[in-house]
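Structures incoming, each one as structure tokens.
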Structure P
Amino acid sequence: MSPVSTIVNVSGMTCGHCISSVSEELEALEGVEAVDVDLNAGGISTVTITSEKKLSRSEIGEAVAEAGYLVVANEA
């Protein structure tokens, strides 16, 4: 099965420590292979999660919240 990419927007991230915190929580989820963060300091950062299977928005949101940040809705 090919990997699944999930992209979420996260608010509140400002530095490398923020990236580490969010990445660590997301990488702890079952099936996650990689986390890539495009940091927009003080704005909305884009986080791409590569996993073996589709992840639920709730489990992603909970992991990001555990790191102290918030998943926000995609701008339409």
Structure Q
Amino acid sequence: MLEKHDLHHEFPEYHDRIHELKGSNHHFARLFEEYHDINREILRIEEGVENPSDEYLEELKKKRLSHKDKLYEMITNS
């Protein structure tokens, strides 16, 4: 079973704050969409829909983690 990495599953305690920032902070909204685009691509790879190199998958996972860290900082510091 694949893990869910969308922000509402990662940070359920910040559901309202995430919703608020998506509507009020353009930078947050852009990072949020990029994060979920990356996450969807990773899921497609893990489900076997796509078959890129292991290096590419690792780079995507690093990028997703970087975005998640930035988003978490914005959620908790705003």
Structure R
Amino acid sequence: MAIVVNLDVMLAKRKMSVGELAQRVGITAANVSVLKNGRARAIRFSTLDGLCRVLECQPGDILAWTDGDDAGRE
């Protein structure tokens, strides 16, 4: 998949833990970890909205498209 998830970068910039983000967005820490590690196959718009609201960012700050396959992730 050529979509890169930069959630770890945003968490570091905001000095926020996975647990804190999960609690504030209303999802499990396990689901945040799946997103953060690039293992998610889909994301609900409501979840993306919550992430952007809590992290005070735009969807493009979290998700990026790259030209080519990321063979290391499946």
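Quick note: the coordinates plus some simple rules give every number you see, no bench work behind them. Model, not experiment: these values are computed from the prediction. Cβ atoms are built from the backbone, for glycine too; each structure is taken alone.
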Structures P, Q, R compared on distance in nm of label points 7 Å out along Cα→Cβ at positions 28 and 60: the greatest is R
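Suppose distance in nm of label points 7 Å out along Cα→Cβ at positions 12 and 36 works out to 1.2; of P, Q, R, which structure was it derived from? Each step should come with its number before you reach the end.
Numbers: P: 2.6; Q: 1.9; R: 1.2.
Matching structure: R.
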The value -14000 for helix-only ellipticity at 222 nm (-39500 (n - 2.57) for each DSSP H run of 4 or more, over all residues; to 500), derived from one of P, Q, R, belongs to structure R
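With relative contact order in percent (Cα under 8 Å, 6 or more apart) derived from the coordinates and found to be 34, which of P, Q, R does the value describe?
Source structure for this number: Q.
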